[in-house]
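What follows is a set of structures to go through.
Quick note: the coordinates plus some simple rules give every number you see, no bench work behind them. This is a predicted model, so every value here is computed, not measured. Cβ atoms are built from the backbone, for glycine too; each structure is taken alone.
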Structure P
Amino acid sequence: MPDLRSTWYATPLVGLAGGWLASLVGWPLPYMIGALLAVILVRCLTPCQLQEIPHGRKVGQWVVGIGIGLHFTPTLMEQVLAHWGPVLAGALITTASSVLGVWLMLRSGEDRPTAFFASMPGGSGEMVNLGARNGAQLGQVAAAQSLRVLLVVLCVPALFTFLLGEGTLPAHSLAVRWGWLAMLFPLGALLAWAWQRLGQPNPWLFGPLLVAAAAGVAFDPVTRLPDGASAVGQWLIGSGLGCHFSRQFFRKAPLFLARTLVSTALTMLLAALAAWVLHAVTGLDLRSLTLGMMPGGIAEMSLTAETLALSVPLVTAMQVMRLFLVLFLAEPIYRRWAQG
């Protein structure tokens, strides 16, 4: 009989219970946030150190990536390309706002590489790898990146829903075209596998997303995921994220974690102000711009846009642009700074 205190067998049940409870109280993205909080609480308050479901988060990203990609149509893609300037500007501003985090950590005594790579709004794995090549304290970098995503995922959907109100979700007028889905899912998995073999970031989100978006723009299949599929993806992603946190995580270097919270909050505030300026200049939807500039994960922010009936392609494009800017510019900028 396996020891449930240190295996993954109970993780999906705990995550499902958390998602169900969150759906009862009307929490946004209930099966992601509910699963995330439930797993964290069990890991922090009980002896059960739940482990990630093997490949569970990859499967969740695979499903969510297809769902996000299906929002891309020729018309919406034309609109995104017509506003490439604001997309690039938003990504640059979010990336540049990480200077606040670097400054705070340097003032608190962190070394340069740790302060820099802990503050960059990129993926946790990618920033840890870059930090390792440049002498950063990897535990601090991983902790800061994980806490940033946790704060954004917990706060942003709730703030958007309760302060700005929900969007008007369209009725399910689209049919579920199983033939298209039967092609898109295997092709998405194949591209994800190839992307992973090449060592590229977020393969199980980007691969399916690119396949579905390309099909949507080229052929406009006019289909959607079956009912409940998005909730399954949220549940798997949320359950996986929750396994990165424990009592030891929150007890370790509390001042460092507090500084990370402050810098993340300041970055979110700056992003909201910059989004307002871009809205005033371009007339694009303020909520979509703000969500696109939040320093969170692509899947989480795109799902929030979908839930609130915002422009999923615009939000996704801004999030993807920021990630690639960080991945390609972070290390050269750091080395230039370190040499100066």
Structure Q
Amino acid sequence: METKTRNHTIDLLRLIFSLAIIGVHVHLFQDISTPLYRILTQSLFRISVPFYFIVSGYYFAGRLNDDRKVSSYIRRLLKIYLIFEAADILLSLLAGFSYPPGIIVLRFLTTGINRIYWYLISLILTCVLLRKPWQKGYTVYLMIIGFLLYLFAMTFDSYSFLPFGAWLGRFRDLHTFLWAWPQAGFNESVLFLSFGVFLKQKNIQIRNPYLPLALSTLLLIGEGWFCQAHGAADANCYFSLIPCSALLFLTALKHPQILHIPYGADLSLYIYMVHIYYSHVSYVLTQNSFLRFVITAVPALLTSLLIIAVQKHRKQKTAEG
């Protein structure tokens, strides 16, 4: 429920980043402009997942000592995942995709059948596994562990072009194992969720985050351009994503009421959950990345609004009954 004390800027950014995730998944601008593709899709859009994790860690830190709130939060996320993943599996089977039962079970437990829901699974598992260590004050140690996992991810992802003899490349075999199980998300979730918890526990604030944010954003663009120009396998893990996402979050904390979008947080979550269905359709209909983005984003937004409206109506009926 929306309240006067809610940080609407964070909700707005989450909504924007849900659209950015769609841009990543439909390879927005890849066929239109190499500079735009590298600067936006392969650099700035990649702030999305780290920012989501930091926000989730920050808010989860406020629930750490309340078993009821923690259980309610985890149950809600599990319910959303189970509903959408069941629909995803059913639609995949109806579309003619054939998976061995073992693969279905493995993906169900790690990434989702279409390897899209790894973020949500990572969020759930990390909150469950690390709640007690966070409570006991081991957050800094977990941030260090998370950073090491992040380094492993980089050798397979953004810095995959490094020769095997490079010092980061030596972690590649180990990371390949970590990437396969439990899933890619732990390489980001442990670091960024712990970072969010740390910011909340220590009440970290920066008086003027604007210049550091601008510099880290420029660094992210430069790092993304460099890695993509050298043939990086993907663009999920850059060094500069760490300060950039954190500084953006701290900036949002300083300006909590920039723009109020009702149910912005729920909109961003449901857009993330439903967009995969429309992105499949978009690839069938067109090869133009911008049209794919529109074909995916608009129905995903409308579907999310419909889901929220139905939920609101059900709550009203329950309250009246």
Structure R
Amino acid sequence: MAEPLSNAGPLLSVEEVHKRFALPHGLMRRLAGKPPQAVNALNGVNLQIRRGETVGIVGESGCGKSTLARCLVRLLEPDNGRVRFEGQDVGELKGAARRAFNRRVQMIFQDPYSSLNPRMTVRQILSEALSVHRMRPAAQIPERIAELLELVRLPQDAADRYPHEFSGGQRQRIGIARALAVEPDVLVADELVSALDVSVQAQVVNLLLQLQEKLSLTVVFVAHDLRLVRHIAHRVAVMYLGKIIEIGPTDRLFSQPRHPYTRALLDAAPELDPARRGGQAATRGELPSPVNLPAGCLFSTRCPHAFERCFKERPLLSPRGPEHRASCHLEHFGLPEAAA
């Protein structure tokens, strides 16, 4: 895996982003004079992504991963906070600048069965992307389609077939080709392989790695499978209840987690070596409702290490080593001497 450009400023940054989704204001709540409720999907997310790196975003279902991914590509607009691309607030982009951003930051969706138009051939799908963004003169579009199919390792006769004629893995390759057609700088992959068979997942992930190196792509890889993230990411951000609670270099985060929730995710992940399987429960209780967030640390209601301060004060994302940050009041959590 190629190393990112660590000395450059962030290509894409997220600053205190919040996103809420209003719930229906039911009759009983209206009669009782209660205010409308909302799901707190993102609760002050901060993230910086450097050019050329892959950042993995992990967490349980409902933690806000996909909402964050959609905010990055402006499919959703934050309620508060900013998303910046090359230092510019993308929420302020209009006209040609907005179209340029849409071209340079592309998303690959989770479900290859529903993200492709079933009434269009692969040629039509790719031609549409090339034409709308004026990537090639009309005469050069057939040649570019052939290049894209070769890039994602699909046969040339795939161009005149419909999506239903392909397997799930092949459809995801078509989705990748469609995103690459507009020559983006950033790919946001939302659960790229979760809908695919295990035997196909590695092929698609390896293809993405090769494309990243060949095309100098920056990748945001959203997933719940920690094994895949460990294989593909330079850095990993762990989300819980709409907030990043730990972020750091992949090897360091996996070998020395600094937050109890990260440790819980690692302990819950399937382990091939029986000697390395944990024998204790990683967490306790159920995930709190995102409608009514816990006071203090968001993880306090499930953390086996929680103490009085955890229930009152929300911890900051503080340094725990080179480029490694965690939001936990247990300053030495995860250190070898603390675990001994």
Ranked by mean count of other Cβ atoms within 10 Å over residues 153-160, which of P, Q, R sits at the highest value? Q
A value of 24.0 was computed for mean count of other Cβ atoms within 10 Å over residues 41-48; which of P, Q, R is the source structure? Q
Structure (P, Q, R) behind the derived value 3.1 of distance in nm of label points 7 Å out along Cα→Cβ at positions 49 and 265: P
Work out the source of 0.90 here, i.e. which of P, Q, R gives that when FRET efficiency 1/(1 + (r/R0)^6) of positions 33 and 257 (r between Cβ atoms, R0 = 30 Å, to 0.05) is computed. P
